[in-house]
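Just so you know, all these numbers are worked out from the coordinates, no wet-lab data involved. No experiment lies behind these values; they were computed from the predicted model shown. Cβ atoms are built from the backbone, for glycine too; each structure is taken alone.
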Structure I
Amino acid sequence: MDAAGSDLNASSGQVLVAGPLEVRLDQRTVLADGRVMVLTVREFHLLAVLASRPEQVVGRDEIYELVWGGPMPDQDRSVDVYVSKLRHKLEASLPHWSFVQTHIGFGYCFSPRPLVA
């Protein structure tokens with residue numbers, strides 16, 4: 001575990017764990033405190049891309065290429081829209097946690113942290 005209290009690792013069953021969040025890559029499911037979260041296919045792929053690179057900033061262009069399967073068109077905001085949707089769902093399921101950080105001008109980082117009251 002790190003100082004923030006998250007234990008992020010991938011087991012042989014392809015499960016990424018970050019605090020109370022489990023991303024089961026092989027089953028394409030996400031659990032929040034043991035409860036299944038309902039995510040769209042793109043939201044799941046976005047979370048999988050970010051969670052598989054904890055504490056690393058992933059650029060918007062790279063995220064788009066990995067999730068949408070091609071180069072990001074000029075002026076496209078799809079990544080930002082889907083990150084916002086994913087954040088809202090994560091916050092609704094785990095209100096005392098923050099998972100995705102914005103790095104303005106660079107991209108996004110999966111950096112799970114419990115929120116301090």
Structure II
Amino acid sequence: MKIKSKDRKKFRIRNKLKKVSSGGRFRLSVSRSAKNISAQIIDDNNNITILSSSSKEKSIKSLKKKNKTELSQIVAENLAKKAIDKKITKIYFDRGLYKYHGRVKVFAETLRKNGMEF
């Protein structure tokens with residue numbers, strides 16, 4: 001079975017991050033669609049998801065409709081608050097197959113403003 005080029009790109013980026021990940025840092029994986037964005041903080045050593053945040057959550061969905069970049073800022077702020085409550089500040093940013101551009105870039109910059117280091 002032939003692997004699609006998108007999947008190869010995703011695996012290449014994620015495997016590099018998994019190799020360098022240590023016990024002190026977790027991986028933040030970003031996923032976006034045409035309308036929504038979601039992210040989760042993953043512990044690769046134990047293969048578990050520690051935190052997640054999405055634009056589909058009730059608390060975020062109940063806000064007035066925003067454009068997609070503002071929505072990614074809100075999700076990033078929500079995730080940063082949850083992470084700081086669990087005392088997670090250092091992470092590896094896994095952009096997946098998406099370019100560091102547009103909504104993904106806004107998401108990352110908002111996380112940095114709210115105290116996350118990567």
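The value 23 for relative contact order in percent (Cα under 8 Å, 6 or more apart) was derived from one model only; which of I, II is it?
I
Compare mean count of other Cβ atoms within 10 Å over residues 27-34 across structures I, II and report the one with the greatest value.
Checked I, II; max of mean count of other Cβ atoms within 10 Å over residues 27-34 sits with II.
Going by distance in nm of label points 7 Å out along Cα→Cβ at positions 67 and 107, which of structures I, II comes out largest?
Going through I, II one by one, distance in nm of label points 7 Å out along Cα→Cβ at positions 67 and 107 peaks for structure II.
Figure out for me which of the structures I, II the number -13000 belongs to, where helix-only ellipticity at 222 nm (-39500 (n - 2.57) for each DSSP H run of 4 or more, over all residues; to 500) was derived from the coordinates.
For helix-only ellipticity at 222 nm (-39500 (n - 2.57) for each DSSP H run of 4 or more, over all residues; to 500), the value -13000 is produced by structure II.
A value of 8.0 was derived for mean projected area of the Cα convex hull in nm²; which structure in I, II was it taken from?
Derived from II, not from the others.
Say we calculate distance in nm of label points 7 Å out along Cα→Cβ at positions 35 and 99 for every structure; which of I, II gives the highest result?
The maximum falls on structure II.
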